[in-house]
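A short reminder: the numbers here are calculations on the coordinates, not readings from a lab. All values derive from a computational prediction rather than experimental measurement. Cβ atoms are built from the backbone, for glycine too; each structure is taken alone.
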Structure 1
């Protein structure tokens, strides 16, 4: 199933001018109005997600399912707040793996807000979401990025590369598939990290059920594989980290 779909933004059949046109085709007045109320620009579906909606909200594209927000540009606050809380500037990060790409919020945040020039490998199982990312977001990402259509479990089992940072954002609607909660998967991720590499694992804590499940996962699975771990509570999400020493004092 693995297929490299994009090596940088221009190698998907579009010329630079065509890609720029794709991104800039939304009239200014629509972008301006999106700061007052969200504007739905597309609704579609896939075998993994029966309903996918793209909104233009506060000048950013937002990808939603019925119960979750998959991406929201640089306003995907759980990752923004996490990257702000860790010592990015002292970490030796060059290669980043994103498991669960969505519309590329992790890449957008690191590039646009934190001005990091990293090389990205992004894995997304849903071809429809990749198509949406290519249509709405990828033309505006300057970083080197390879987007791969694959199951994250298969990818980490077979990947021979090593990464300085891995961001895990694996949801189907508002649920993390059980296979990504197993120690086997976590160990496979750990094996892909370079020495002193950083793992950021996104978990929901929106309600009591979410919080209880996340606490159990953190205690019984995550902390067993990564005994030096910690987490950041970012209001509705716990962001699990494999290293507590990278959190700012």
Structure 2
């Protein structure tokens, strides 16, 4: 069974709903879903969301055993069985990521919401947003809550604590940046990096209609009527 740890920020709960529903809808193998929240791991620094740094404690939470998948989750859509990623696991590696090399088209992210922030470029941007983690690898042993709480942000986000030759690659469809690179019918995990389609400023992002279909299905499956404002919903 694949253990999936995903980021959750209560300021964008619609994103969590879509991510969880889309994972379950495509699962053909048992999968464990664990949200990473402020309450789950307290006393940690925060970036533009609640899980910016807490993600690096996944191996610690697993007691440095086995494999785990971390995904941002809160701004993602699954289009495949996430367990398929285990077929790509390489025991020689500490972590495997999509090695993005790009400059953003969006100088601001989460526009029009309390989360709005600069969306600056940096080396290895988005590498840590999807990580297939070999939790037993020695490179992770130093990452305790105390270490993460005082570590430099770029040291963590750029995975500088891992030797370069122990950072393996994943195919780009496992972290497809829809609002940067457009639509991709082969994408397995779609990532809305600048903001989820529930945010007014990002409602027309590539592949947004597929995201909204999952949100509307979640509403109607509960016996309710779909809210006609969902396509252009602005977070309070």
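Between 1, 2, which one scores greatest on distance in nm of label points 7 Å out along Cα→Cβ at positions 57 and 81? Please report the intermediate quantities before stating the final value.
Working: 1: 1.6; 2: 3.3.
Biggest value here belongs to 2.
Given -0.66, -0.71, -0.78 as the derived value for log10 I(q)/I(0) by the Debye sum over Cα atoms at q = 0.16, 0.17, 0.19 Å⁻¹, for residues 145-192 alone, which of the supplied structures 1, 2 does it correspond to?
Source structure: 2.
Out of 1, 2, choose the structure whose coordinates give semi-axes √(5λ) of the Cα gyration tensor in Å, for residues 73-184 alone equal to 21, 17, 15 when calculated. Numbers along the way, then the final one.
Details: 1: 21, 17, 15; 2: 24, 20, 13.
Only structure 1 yields this read-out.
Given a value of 23 for relative contact order in percent (Cα under 8 Å, 6 or more apart), calculated from one of 1, 2, which structure does it belong to?
On the way: 1: 19; 2: 23.
Considering all the candidates, the number was obtained from 2.
Determine which structure produced the value 2.6 for distance in nm of label points 7 Å out along Cα→Cβ at positions 105 and 217, calculated from the coordinates; the candidates are 1, 2. Intermediate results must be reported in sequence, preceding the final value.
Values: 1: 1.5; 2: 2.6.
The read-out was computed on structure 2.
Could you tell me which structure in 1, 2 was used to calculate helix-only ellipticity at 222 nm (-39500 (n - 2.57) for each DSSP H run of 4 or more, over all residues; to 500) as -5000?
Checking each candidate, the match is 2.
Using the calculated result 50, 38, 38 for Cα extents along the principal axes in Å, pick out the matching structure from 1, 2. Don't skip to the answer; put the middle values down first.
Numbers: 1: 50, 38, 38; 2: 51, 38, 33.
Source structure: 1.
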